[in-house]
Structures are given as structure tokens and as C-alpha cells.
Structure P
Amino acid sequence: MVKPKAYFGVEGLDVIAAQGLSYGSQIMVQGETGIGKTVLAGQFIKEGLLCGDTCVYVACDEAPGVMRNHLIGFNLCPQAYEQANRLVFVDAYEQEESAEAFYVNGHGGLDKYFCLEREILKAYQGRCVRLVVDSFSTLAADVEPVELINFHQHRLKYLRKNGILAMDVFVNDVLDPRAMTSLAHMYNVIVKMNFGGGGTSPTRMIQLGKLKSGKFSASRYMFTIHQVFGIIMALDLEVLE
């Protein structure tokens, strides 16, 4: 089966990446705390659900209920998709105290997490699947850089081979900078989200780069966050580094 192209669900990003994303691609999202990474993840999941994908969301920094509320705010009913077995939550936040069907045990490290990830994904072979880990930097915070790089090479190879469209979210300044540089080269697409300007009302900025081309665009675009529409980019207000 030839899989269709996929999109972020953010109008501005989808204009820039007009050719769309291939299933089997990996997206790295980097950003500061509070910039809107989880909002972007929610729009990515919403887009997947509306176009028929099965979506798996791994909640590391907040309880899964936060993402459920984001989806409700986007005028979706997450419970309906969960009952249809098209939306799966993995709790890596509350762990053993979780009420979710799937949760990450705090013991066993990344290898144990990867076993759970593969177990879940195998159940959806043959489907178009989106996987979001929010944030991977939390899962890997205590892992040595060399171990993390080796693990990630193995994991991303598995996801690519099985056609999973993956979005891994990273919080700035959590992982070793050299490890982050190495990890970045493993992804097809990088989204960078940062605050710009100064004063009491900093500006939210976003970049989209495609490593397949060997380049990262220097173009930065301002964006705002709307409660219902999510990230709204101002493509006519491009700011160059």
C-alpha cells in the first residue's frame, strides 16, 4: 500500500513544507519551556486523527489529561477516538500510579521504554501511524550521551523501517549539547521554537528545517497561540537571523 503524504496540521508549516511528510520520517521539535511545543503536538495529532491515522501520544512532562484537554479545545472528542482504537495514550508522567492502560515503569531505562513502544506499535501494523513523545528529553535526562546516541540510532531505524511518522519533542538545555547535535542529524525534519525580542511580552518564533536537503532554513516566523485554532503563523512577517 502506498501511503499518502502527511502534514503538521499547522497552516504556516504546511505551506512551507508543501510537499508534505512521508510516513517513516522523524521530526525533532526543539523549544523552550512554555513556547507551545505541546500545542504543536496536539495539532499534529488532530491532523492525524482527521485524516484517518492512528495516533500514539507518550506524555512525559504532564499527565495525559493535559493533551486530552488540548484536543477537546480543538473541538475533538478524544474519548471517541480512544474507543475506536485510533488514539492511544502512554503515561510516562505518573508512571506506576497511572490509570492509563499503558504506562512507563520508572525502572529499566530507555530499553524498557522501547520494548513498550514496539509492543504498542506492532498492534497497528498496516495502518498509518503517528507517534509523539513529549518530551523525549525527560525520558533521556539521566542517560549518558554515548548511550543515548546509540539507543536513538537503533530506535529511529526501527521507526523508519516500520513506516512510523514520529515526532520527538525536546526541551532546550536538558540534554548534553553535543548529544543534541548528534541526535539532530538523525532526523529528517527539525522544528525550532523560541522566544524572541525582550521586555514583558516576548515574541514566539518558529523555524522549519529539512535535514534531508543538508540545509536548515534561517527563516524565522512569528506565531501566536489561539485556544481553538492552536498555532497561527505570520508568514508575511518573516524575520531572518
Structure Q
Amino acid sequence: MTAKNYLIAGASSGIGLELAKILISRGENVIGLSRNAGALENNSQYTFIRYDFTSVQKLPDIDVPLEGLVYCPGSITLKPFNLITEKDLDDDFRINAKGAFLFVKEYAAKLKTGENPAVLLFSSVAASTGFPYHSSIAMAKGAVEGLTHSLAAELAPTIRVNCIAPSLTDTPLSSQILRGDSKRQANIDKHPLKKIGDVHDIAEMAALLLTGSKWTTGQIIGINGGMGAIIK
């Protein structure tokens, strides 16, 4: 069986890295776009292409057919509403929503020859549940969810498009929020399941949406420990 190629933006850490490991363990090839090669640098099934998604540089050319596109880059801007600047808004929209749009636009044509082509984006529980100090990131992630629905409609029936909306997950991006035992425990206590998100749990769902779930498109999948859905 010929290995399939999956392009992951942000494959060097966090959920993107864990997803890349899962796909590689199943015999697939991963192309990672990120600032650093990360832990998979010397793996024969992993191709690293250096790219900074905070830049305005042209996305690199990819010359192989692709089975899946995954856009993981994001931000966590937590500030009171009156302290959020226009730059904060612009930066959050650029890395989360505009970045996802440009990524899919650049590479969607490479998907059309796949057996089960799919796009996977990432939102946040904050896009659908009100939390204080989240207005900038909630707006940006809300745009990602709107993009998911629109692309799912436009690219059907050839390409499936879905989105995962996690709650707080233990990744390098959230390290400041989880720094110290008291902060970690406070965030654990907010979730009905009394746990912080784990990258493997989310990556397993991501792999399912990419490689299976052939009748699933246009969905926002909440993996959030019950946050926003259960009062506990």
C-alpha cells in the first residue's frame, strides 16, 4: 500500500507534532511547515520545510499529491476588552483565520487526487462559549469556524472540511496559563471532567477526521472536558 502525504502547518510541537507521530506510526508521510524541525527532524517519513506563519512570505511550493491539510498555528491573547489593541486583533486574525484561509487556498488543488481528501482546522471552545478576557481570540476563532462551514460547502463533494475546537490543552502555547500548581489546578477545576486537555486525545480525533469519517464534513468538534456543554 502506497503511503499517503499529509501536510501539517505547525507540526513541530503540541497537537501538530502528536498528530504527525500518529500518522507516521500508521505508515503515512508527513510534510511539516513550521519555524523549527522539532522532534521528527531525522525521521525518514517526515519532511521539514521551514516557514514562519507570522510572516508575509509566500507559502512554499509542494510538489506531491496530498491526502490531507491540517492548520495548527494559533494564539492565546487574554486581555480585558479595554486593553486589547488593534495590533492584538490584527495579529490574532492573521495567525488564526487569515493564515488558515491562505494555507487552504494554496494547497487545496493538491488534494483533489486523493482517495479521501480532507482539511482540518482548529478553533477554540471560546468561539462558542463566553469567557472573560477572550474577545480577541474568540473573534479570530469564530472566523475559523465560519471558514470551516463555507469551505465544506464549496469543496463538497470532493474534499471534506472539519474543525476541532478544544478547551485549554497542555501545549507550549498554553505554558504561561498553566505555569505553577495553583494556576494549573484552577484550570483543572473549571472543567467538568477535572482535567486539562491532552494533546494525544485531540490528535487521535484529528487523525480520525483526516483518515476516516468519510461521511463527516462541515463539523465543529468540541474536545473540551465538558466545558461549555456541562455545568458541574
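Taken together, the values in this text are just the output of simple stated rules run on the coordinates, not laboratory data. Computed from a predicted model, the values in this text were never measured in an experiment. Cβ atoms are built from the backbone, for glycine too; each structure is taken alone.
Taking 2.5 as the value of distance in nm of label points 7 Å out along Cα→Cβ at positions 120 and 168 derived from one of the structures shown (P, Q), identify that structure. Please list the in-between numbers first.
On the way: P: 1.5; Q: 2.5.
Structure of origin is Q.
If you rank structures P, Q by mean count of other Cβ atoms within 10 Å over residues 24-31, which sits at the top with the largest value?
By mean count of other Cβ atoms within 10 Å over residues 24-31, the leading structure of P, Q is P.
Quick check: 20 is what I get for relative contact order in percent (Cα under 8 Å, 6 or more apart), calculated from one of P, Q. Which structure matches?
Numbers: P: 26; Q: 20.
Traced to structure Q.
Where does the value 12.1 come from, among P, Q, when Kirkwood radius over Cα pairs in Å, for residues 88-143 alone is the thing being computed?
Traced to structure P.
Among P, Q, considering only mean count of other Cβ atoms within 10 Å over residues 40-47, which has the greatest calculated value? Could you put the intermediate results ahead of the total?
Details: P: 24.1; Q: 14.5.
If we compare mean count of other Cβ atoms within 10 Å over residues 40-47 over P, Q, the biggest value is for P.
Computing FRET efficiency 1/(1 + (r/R0)^6) of positions 8 and 64 (r between Cβ atoms, R0 = 25 Å, to 0.05) gives 0.95 for which of P, Q?
Q
Hey, Rg and Dmax of the Cα atoms in Å derived from one of P, Q reads 17.1, 56; which structure?
Q
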